[in-house]
Structure 1
Amino acid sequence: MKEDNTQSEKFSLHERLRSLNTTEFYDLLSRLLVKKPELYQLVLEWFKEKQESTPETMTDNDIVSLNDNLLFEYWEDARSIISEFNELGGGPEEEEEEAFGYLEKISGLIEEGGLSTAAKLEFLDEAFEEYNIKNSGFEDGLMEIFFDICQTKEEWEYLVKKLDEYPSEWRKERIMIIHRKYLHDDEAYLQERMQALIFGMDYWDLVKFYVEKGDLEKALERAEEGVLKGEGRLTELFEFLWEHFSKKEDTAILERLVHTALSRNTEEKHMLDRLFEYYRAKGDYEHAKDALLRSFEFARQQYYAEYTRMKGFLKASDWKSIEPEIFSKIKEKDFHDYLRICLDKGMKKTVLKSIFNPPKNRFGYSIEVDFDEFADKLANDFPDKIIEYYWQKAYRNIPNGNRKTYSIAVKYLGKVKDVYIDILNNEADWVKRFSELKSEFKKRPAFLEITSEL
């Protein structure tokens with residue numbers, strides 16, 4: 001029997017695909033899409049890439065239809081995850097990232113433009129079904145998309161409708177933003193806003209509206225009403241009123257504003273600081289002094305700056321009489337600022353004593369623990385004491401330590417070395433003491449390694 005040496009040809013899928021006519025290729029692709037629906041998105045994206053590279057191949061209507069289809073493909077994938085998160089109150093981080101990836105693709109379509117209004121409204125219907133559950137953690141991202149996707153009057157009005165289906169204070173704020181910024185419907189905005197004047201920021205929103213419309217009188221009227229009735233943050237309202245009436249030098253109204261702040265227990269220090277600067281600019285020393293001293297009573301931080309400001313402004317006789325009381329209050333309020341003032345007053349021994357024996361709370365623990373700032377400034381005057389201060393801080397980080405605490409110890413040992421060599425000119429004692437320390441902890445190789453740089 002004669003052996004057949006003919007080798008069978010290798011099957012080439014690419015060549016077979018090239019040989020298919022249009023009808024055969026369509027049949028193949030249709031069958032694949034039925035068996036693998038996820039391929040539909042890939043096919044759409046292929047046409048999208050083709051349209052971007054050769055735009056003349058598709059009409060405007062084709063492009064809109066393509067984008068609409070991609071919108072719902074991406075949304076279907078995102079929704080499957082968001083819906084699960086809504087049911088469970090969250091989910092795996094990788095699935096969260098995947099969903100946000102689809103939402104980013106939707107944002108890309110929106111930014112590009114070319115979505116139909118019909119598709120947008122249908123998307124809003126579907127997306128709000130998930131948003132209204134409010135248990136997925138995707139609410140902020142969805143709301144951002146809702147605002148981005150709307151462009152026409154019809155779309156903005158539809159978004160208002162969707163927001164109004166489940167009324168809340170937060171949704172009312174979003175509706176007012178739409179009326180004011182996007183629909184430019186002043187009447188609708190004012191109708192909503194006048195029914196929701198509770199917080200200071202509600203009043204501030206209304207004040208900004210009147211300022212934009214050029215109605216300063218109404219802006220001032222609402223701002224004054226806001227500082228009297230508004231709840232919560234009133235900072236912007238007081239600032240707006242102050243800037244207006246300080247330019248007019250209406251002292252009576254400015255004093256009234258300060259009184260309002262004090263009576264409502266809000267913005268007291270800021271308003272008294274403004275009053276101080278107002279009277280100082282006018283050269284009214286007595287009224288400026290009064291505002292300055294009252295302002296200090298409301299200070300909660302930066303006492304050193306407060307002390308310096310008063311010392312710089314008050315007359316010598318006034319400062320001499322008030323300084324002891326101010327000094328005593330700062331000691332109680334902020335011990336660090338108290339020590340800074342002590343240094344300015346030349347009370348170095350008091351500072352030295354304090355960093356070794358700081359005040360304690362009722363449980364016996366030190367109120368402050370970090371006095372390095374002051375130790376650095378006392379090194380030239382009390383080198384031996386400061387060496388011990390830094391040595392103690394270094395040593396407590398070595399027993400039962402690790403690389404992190406050893407690094408802290410090295411920082412303080414470096415300071416000890418600097419005092420020995422740069423201030424005392426005594427390198428020998430440093431070498432001796434450091435050698436004894438390394439000998440004590442010779443069984444700690446990590447410590448020895450980290451300290452080798454010293």
Structure 2
Amino acid sequence: MKLGTKIQLYTTVMTVIVVILINLFVYFSYKNFSLNAEMGQLENRGINIMQELQNANADNVNSEAVLQAFLLSDGYVKVIDEEDNPVVRISTETEYASLNEPYRTNQYQKSVSHEDMEFVMVSLPVIWDNGQVYNLQIYENVHFLYDTFEVLKWILVISTFIILIVIFLLNRVITNIVIKPINKLIDKMKKTDDTSKYTMIEINEKDTKELKELSEAFNEMMLDLKAHDENQQAFIMNASHELKTPITVIGSYSQMLKRFGKTREDVLDESIHAISDEAKRMKYLTEQLLSFAKVNREDETFSPEPIRIVKLLKNITKRLETVYDREIELTFDNTDVLVLIDVDTFDQLIKIFLDNAYKYSSEKISVNLHELENNVEVTIVDRGIGIPQEDINHIFTRFYRVDKARARKTGGSGLGLSIAEELANLNDISIDVTSRVNAGTTFKLTIKKVKKNEEVK
């Protein structure tokens with residue numbers, strides 16, 4: 001269902017429901033007010049009759065004559081005893097004589113339906129000529145009121161239909177006015193989609209606040225898609241370029257083997273070593289590409305939890321000391337400090353920084369943990385060749401390398417620190433870098449600390 005149709009339908013239905021409820025309220029309020037007003041008049045008439053009856057008793061006047069004088073033009077007056085037997089009955093129509101209401105000691109009034117006729121009645125206790133307490137009951141035929149009610153009902157029904165038609169037409173006009181700029185915006189978006197380019201939508205200052213926000217959101221989405229597409233293209237180009245170099249080397253040495261491999265042992269030996277090195281490099285590069293792709297998509301296995309970070313760092317450094325055959329010094333303030341991290345991704349993050357420290361330095365590597373009030377700082381320090389100041393802001397860019405020749409010698413792919421940044425973002429860890437050429441590099445990781453009363457692995 002179209003938005004305009006839905007707005008028109010909902011508005012019309014809700015308006016009709018409100019109108020019907022208001023009309024019902026008006027109808028029954030008027031009906032109740034009219035009947036109560038009529039019963040009030042009957043009550044006053046009854047009180048007047050009681051006073052006249054008292055005067056008649058004092059003057060020895062016949063009570064029936066008093067009742068006859070107060071008879072309505074279309075009604076019925078009767079007096080009944082305690083056993084509901086009529087003492088006096090005076091009626092303008094013979095069929096009214098069958099109207100019966102019970103004897104009560106208290107005064108009451110009500111509306112009565114009888115043989116398709118509508119009456120209002122009032123019953124009052126009265127002292128009769130013989131000194132007994134009887135009920136004086138006065139009935140009035142109020143067919144004229146119900147005729148008015150019927151006219152009112154049809155007026156309200158017809159007015160409801162008229163209002164329905166008017167509201168429907170007005171809603172259609174208003175909906176078209178509201179939807180028109182949205183449809184124009186949709187047409188602009190479709191044209192943008194047809195051009196296969198990331199074209200921005202011109203924001204009309206006359207548009208409503210919501211349309212402006214929608215246009216701005218669309219433009220922001222286009223910019224994000226453009227940036228994503230450009231990054232993707234750059235990633236593919238960089239990956240292709242990185243893979244092209246080892247493939248070219250392998251191809252060149254393969255040609256040398258074809259020509260001289262059988263006759264020259266030095267060429268054979270050199271080619272085998274070169275092809276082996278480039279194959280290892282390609283394997284490492286593809287593993288890094290797979291790691292980067294894995295980190296950039298949402299991993300269902302990612303589950304941060306409170307961890308004793310000192311214990312985790314001890315396991316990692318001890319394991320890598322054996323692999324690197326180099327000392328990794330670990331210092332810390334508190335062995336029980338807790339941080340909220342995912343163990344697997346944090347393990348990979350620390351390995352990347354330690355691997356960089358191992359590749360670009362020859363002395364021992366230092367890992368220091370310092371506990372703050374709300375955070376924990378982990379620093380990885382190497383005493384290697386360092387990073388030039390102008391390159392520090394770019395080292396987390398994919399495939400960026402400070403020295404391509406040096407990176408090729410150490411086996412770097414230019415993806416390690418980019419992957420590290422993604423892993424840090426997943427764990428809500430901030431990274432700071434300080435470095436001096438030929439003095440070394442320090443990576444500082446700031447991790448949020450958690451309370452000790454939380455679950456510990």
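Output the label of whichever structure in 1, 2 has the greatest value of Rg/Rh (Cα atoms, Kirkwood Rh).
2
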- Value 5 of relative contact order in percent (Cα under 8 Å, 6 or more apart) was derived from the coordinates of, among 1, 2, structure 1
- Message: To test your reading of the models, identify which of 1, 2 gives 11.7 for Kirkwood radius over Cα pairs in Å, for residues 281-336 alone when calculated.
- Response: 1
- Task: Of the structures 1, 2, report the one carrying the highest value of distance in nm of label points 7 Å out along Cα→Cβ at positions 233 and 321.
- Result: 2
- Among the shown structures 1, 2, from which was the value -19500 of helix-only ellipticity at 222 nm (-39500 (n - 2.57) for each DSSP H run of 4 or more, over all residues; to 500) calculated? 2
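Readers should treat all values here as calculations from the given coordinates under stated rules, not as data from a laboratory. If you're wondering where the values come from, they're calculated on a predicted model, not measured in any experiment. Cβ atoms are built from the backbone, for glycine too; each structure is taken alone.
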